[in-house]
Structures are given as structure tokens and as C-alpha cells.
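Colleague: Each in C-alpha cells, the structures are laid out below.
What follows draws every value from the coordinates through simple rules; no lab data is involved. The model shown is predicted, which means the values in this text are computed figures rather than measured ones. Cβ atoms are built from the backbone, for glycine too; each structure is taken alone.
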Structure I
Amino acid sequence: MSVAVLGEALIDLIVGDDGAYRPHLGGSPYNVAIGLARQGVDVSYLSPLSDDAFGVQLANSFRAEGVAVPVSRRSLWPTSLALVTIDDEGLPTYRLYREGVADKDTSFEEIEASIPVGLQVFHTGSLAITPSQLPKIRRLFALMHQRGVLVSIDINIRLRGSQDTKAYLAGVRSLLRDADIVKASDEDLEALQLHADPRTSAAIAYAEMGSGLLVFTEGRGGAILHTPQGVIQRQAYPIARVEDTVGAGDTFHSAFLAKLLAAGPLATTLTELDPLLLGNALDYACAAAAINVSRIGCSPPTRAEVQTFINSAQRQYLGSEYLGSE
């Protein structure tokens with residue numbers, strides 16, 4: 001089981017209670033790669049890293065986590081930064097520094113040459129699908145489809161990620177029909193303005209995909225999965241104390257993909273997946289996200305941590321119906 005991830009690896013400068021900003025390794029694709037590795041998935045990160053001190057830290061973290069980085073050269077461009085403030089509910093606000101940064105310093109040809117053998121899933125999204133990156137992304141999606149590789153996107157809207165908001169949102173929406181698995185939060189769909197009701201927006205987005213899987217997350221409301229067989233819903237796991245929600249969606253998506261991959265090779269049409277497997281994967285992802293929000297910054301759990309957490313919550317499933325207690 002092999003996944004390749006493309007997109008930003010950056011530094012989240014997160015404000016503390018004392019008003020000081022402290023660096024944390026982050027970026028949605030980076031977080032997904034780390035999350036997959038901690039779940040035991042064979043994962044590669046395909047974007048270049050900077051030759052600056054932050055780039056060295058990111059490279060060392062990938063090495064420590066077992067994430068392959070096939071692009072050996074170091075970009076002369078700096079590592080991207082995100083200034084992160086946290087509100088009273090633990091929700092982050094981002095100010096992004098994205099001009100002339102290392103993860104953008106690559107070409108279709110370099111990425112193609114770095115794709116690992118036996119790839120099952122190609123994942124991207126977030127700041128890698130802003131307008132300037134779309135021509136490269138579209139060529140990569142076409143290549144993946146030719147090779148029978150599933151395409152996964154976490155749309156992860158960051159309105160400050162592009163100066164042309166209208167083009168940015170239109171570009172993200174245009175990619176839906178080219179993806180096999182899409183992850184979108186209620187905040188993402190609010191930004192796309194498909195409908196006033198987020199759940200209706202999710203249904204519209206899935207209709208535009210035409211097939212595959214769309215995962216819609218609602219924070220404390222849990223998650224809803226649109227599938228060719230119907231809609232599956234799972235509740236969020238309660239947490240005594242939420243430290244922050246940084247990277248919760250990234251942790252969710254990496255755990256969801258890992259759980260699907262653990263069951264065996266994925267069919268490219270995704271129409272033959274058992275609803276029980278899909279429901280269990282959704283619940284597993286909810287558990288992983290709950291563990292993440294109990295920690296400061298993005299810190300995806302291991303497979304053992306998630307399973308222990310689920311067992312302690314005493315949630316059980318029979319068929320596709322929820323039978324456990326909170």
C-alpha cells in the first residue's frame with residue numbers, strides 16, 4: 001500500500017498564552033504524510049524542501065517518521081510560513097506567507113520522475129491547488145488516472161492563499177470531477193458557497209464529483225461520507241479538553257485513508273467497498289481527530305493509540321448501524 005503526497009510543508013508559528021509565537025512543523029500535506037506514516041502506510045512526499053534551517057527540520061522529521069522524500073535536491077527558495085492565532089474555542093486563523101517558497105519550486109516533470117512504483121493513492125490539496133498551481137495539478141491528475149492511481153484531495157480552503165479569491169474557489173470546485181476521494185469541512189463548503197446549508201453543500205459537491213467518495217467533516221458534529229452505495233454518518237468522539245484544532249482535518253483524512261488501505265488494494269472505481277468497512281474507516285478517522293485536538297498543534301496518533309482510544313470509548317458497530325454508547 002503506497003501513497004504519494006504533494007503540497008506544502010511549512011512552519012506554523014502558533015501564538016501561546018504568553019503572546020509569543022512558537023514554531024511547529026506543519027502544512028496540510030505535510031501533516032497527512034506524517035499521519036499516514038504513523039499509521040504504518042508506505043508514504044512519499046514529492047515536493048521539494050528548502051535548504052534553509054526550517055527545511056532541514058522538515059527533512060529530519062520526515063526521516064524520523066519514515067516518510068520517503070525522493071526529491072533529493074534542496075530548493076534555494078525559503079520554507080513557507082503560517083502565522084496562526086487561536087480563538088477561545090481552539091479554532092485557528094491563518095496568515096500565510098506563500099510567495100517564492102520551496103514547495104512551489106518544482107515542475108510536472110520532476111514530480112513525475114519522483115512517483116514511486118506501485119502507487120495506489122496520490123494525495124494533494126490545500127495550498128497546492130491555488131490558481132498558479134492548477135496547470136501542474138491537472139496534468140498530474142490526468143497522469144494518475146492513466147496509471148490507475150486514485151486521486152485524493154483535501155480542499156482545505158485558505159482564502160488568504162490566493163489574491164484572486166474568485167479564481168481560487170472556481171479552480172477548487174473544478175477539480176471535484178477529477179478526484180476519487182475528496183475531504184471537505186463545513187468551513188471549506190461555506191467558503192465555496194454552494195448552498196446556505198453545509199450538508200446540502202456536501203451533497204451538491206458529491207453530485208459534481210459524479211462518483212467516488214466525499215468525506216464531509218463537521219467538527220463536534222462528526223462526519224458524513226457520501227458513497228456510491230449511499231450516505232454513512234458517524235459521531236465525533238467527546239474530548240474532556242480541546243487544546244486546539246490545528247491539523248485535526250489532516251489527521252482525520254490520513255487515518256481514513258490508512259484504514260481503507262489496511263483492508264487491501266482499493267478498486268479504482270470505489271464502488272465495491274463494503275459499507276461496513278467505510279463506516280469503520282469513518283469512525284476510526286473521528287477517533288484519530290479527537291486524539292489530535294487533545295494535543296497542542298498537529299500531532300497525529302499511531303494506529304495503536306487510535307485503537308486503544310476506540311476500545312476505551314466502547315463504541316461498536318454491527319453492519320452499517322451504530323450500536324454503541326457515548
Structure II
Amino acid sequence: METDLNKPLSIVVTIPMDENLVRKIIDIGTRVTIVSIFDVMYADKGGDAAAKEKLDAILANAEIIYGFGLPVNVVARSPKLKWVQMTSAGVDRFLTDELRQSKVIMTNVRGMHAVPMGEFVLGEMLMFAKGAQHCFQQKQGKQWKPFMPSMLHSKTVGIVGLGSIGHEIARLSKAFGMRVLAVRRSEVKLKTARYVDAIFPREQLKQMLSESDFVVLTVPLTSETHKIIGEPELRSMKPTAYLINVARGNVVDEEALVSALEGNRIAGAALDVFAVEPLPASSHLWNLSNVIFSPHIAGGMEGYAEQANEIFCENLKRYLAGKKLLRIVDKQKGY
């Protein structure tokens with residue numbers, strides 16, 4: 001990657017940032033300038049003509065965009081744009097055809113969410129195993145009905161998508177004495193790995209589902225994974241099994257899932273993501289007692305902005321030095 005070391009480097013930021021984080025970026029190079037477009041970007045999306053004119057002027061000089069969210073028609077409006085750094089791991093909502101077909105490099109923060117999401121998934125499995133939802137319901141109804149909880153030990157977890165998050169879930173599951181299975185797109189035959197007893201090829205997804213007490217979805221949303229869990233896959237699961245989705249809502253056929261939950265064809269689901277967010281009030285998922293709900297927070301943690309900023313600063317140093325950037329997104333694959 002070649003950069004002109006003498007000309008000003010315009011970095012456009014699409015998220016609110018405190019002064020300390022801005023200073024860390026500026027300190028990397030004297031020619032770096034930062035322009036925040038958080039408010040004007042959303043005003044532009046809302047049809048504000050004055051905001052559009054202001055944003056066009058800013059984007060005309062933008063070489064780098066950093067943040068969560070991108071302006072409408074960003075490539076066409078940013079003729080000098082070379083690199084987009086997202087503060088998320090998933091980029092499906094930002095990867096438009098315009099951006100996919102351009103020469104603009106996209107990077108993300110993959111790997112940063114492994115620990116918080118691994119802990120979150122283990123928490124969901126423990127809630128199901130220990131009957132936490134029943135305890136919540138009893139407390140609300142002022143009831144006292146003892147029951148026999150279960151254990152994670154000796155149960156089987158099946159992980160769909162074995163990236164950094166999947167590997168961390170596997171490691172934590174092994175610490176609880178669980179059997180760990182996984183499906184990975186790149187596998188062509190059954191194999192094993194550290195913390196994973198068996199990795200299945202994509203074609204053997206239903207086999208893995210049939211053996212799992214907990215099915216965890218951690219795949220990116222792409223054309224290949226869209227509704228990867230539909231009615232046939234749900235019917236492959238045990239009636240005592242639980243589905244946990246911390247990936248994207250559209251990797252599951254929500255109508256088929258509601259039907260499976262209402263018909264008790266699976267025991268329950270823990271859902272952090274949904275096809276439409278916020279989840280519409282009309283969704284049947286609100287009313288199902290065998291669903292644990294969370295509002296897309298599985299990847300959250302203290303110091304998120306600081307960690308994302310560290311990743312961007314490291315990449316910015318590499319950019320200025322003409323080195324290959326880290327965490328580059330394959331725009332054709334979508335991750």
C-alpha cells in the first residue's frame with residue numbers, strides 16, 4: 001500500500017469519540033486530521049439537504065473512514081477513499097454492492113469479541129441447565145415449586161462457525177466437561193482440533209445438530225449462511241436441545257423457529273439477535289416462555305471503544321508505513 005507522506009490525511013469518524021481517543025489517533029502522525037460526521041451523517045440519511053451538502057464536502061477529501069456505520073453512497077461521494085475500518089466484527093449491514101465492487105479496503109475488529117461472547121454463551125447455557133427462567137417466572141408469580149436442575153457436564157454443544165468466538169466457546173465448554181462438536185465451512189472431512197472433539201463439514205450439519213444438547217450459532221451473515229437454520233435443521237435437533245444465536249438474526253428462519261418452539265420440537269432458544277431489530281412488538285417470540293431474550297448485547301464489554309480504537313491505531317500505523325493492514329475483510333465472502 002502506497003501513501004503520500006507529505007499530504008494531509010483526512011480521517012472521517014462516524015461514531016462519537018471522547019478527547020482521549022481522538023488524541024491517540026492524532027498523535028500517530030502530524031499530518032492526520034480527524035473530522036466527526038456522526039450527527040451530519042444521520043441527518044443526511046434523514047433527508048436533510050443542508051446536511052447532505054456539508055457531508056459531501058467532507059467526504060470529498062476523506063481517505064479513511066473509521067467507526068460504526070457509513071454514509072449513503074459512500075464510495076461515489078468519497079473519490080479519495082482508500083480504507084474503511086469498522087468497529088464491529090460483522091460487516092453484513094455495511095457491505096453494499098458499491099463497496100464490494102470498489103477497491104476500498106475494509107477492515108474490522110474480529111477477534112475482539114471472543115471473550116465477552118464466549119462468556120455470554122456459557123451464561124445462556126447455564127441459565128437453561130439450572131432452570132433460571134423457571135426461577136424468574138416463579139418469583140414473578142410468588143410461587144415456590146422446587147425442581148431438579150441439570151448440568152453442563154457430559155452434555156454436547158454443537159458450534160456452527162468455528163472462528164475466534166467459536167474457539168473460545170469450545171475452550172470454555174471443555175472447562176465444564178462438555179463434549180464439543182463444530183461445523184466449519186472450510187472442512188472437507190471429519191477432523192478434530194484443540195478443545196473440539198469433532199469438526200464436521202458443512203454438508204454434515206444435520207448430523208451435528210442431531211447429537212447436540214446445545215446448538216450455538218456464531219457464523220457471519222453471508223449468502224451461504226442466510227437461514228442456515230431452517231425447518232429441516234430444527235427438526236434434526238433433539239426435542240430436549242436448546243438453540244443459542246449470537247450471530248445474526250437472519251441466519252435463522254424465525255418463522256420456523258417460532259413454530260418449533262411453540263410445538264416444543266426443541267426445548268428452548270436464547271436469542272441475542274433477530275431478523276428485525278429492535279424486535280417488533282408483534283413478534284411471537286416475546287410471548288414464548290422457553291425463549292431467553294437479550295437486545296443484541298453479547299459482544300458488549302467495558303472498554304469496548306478503547307479496544308476498538310487500539311485496533312484502529314495499530315492499523316493506522318501500518319497504513320502510514322505502507323504495510324499490509326490487519327483484519328482485512330474478504331468483501332466477496334463477507335467476512
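Colleague: Supply the structure label, taken from I, II, corresponding to distance in nm of label points 7 Å out along Cα→Cβ at positions 68 and 284 with the calculated value 3.2.
Modeller: II
Colleague: Still on this model: Of the structures labelled I, II, which one yields 17.8 when mean count of other Cβ atoms within 10 Å over residues 156-163 is computed from its coordinates?
Modeller: Only structure I yields this read-out.
Colleague: FRET efficiency 1/(1 + (r/R0)^6) of positions 60 and 268 (r between Cβ atoms, R0 = 35 Å, to 0.05) was computed and gave 0.10; which structure, I, II, did it come from?
Modeller: II
Colleague: As an exercise: semi-axes √(5λ) of the Cα gyration tensor in Å, calculated from one structure in I, II, equals 27, 23, 20. Which structure is it?
Modeller: The read-out comes from structure I.
Colleague: Sticking with this structure for a sec: Comparing structures I, II by mean count of other Cβ atoms within 10 Å over residues 100-107, which one has the largest value?
Modeller: I
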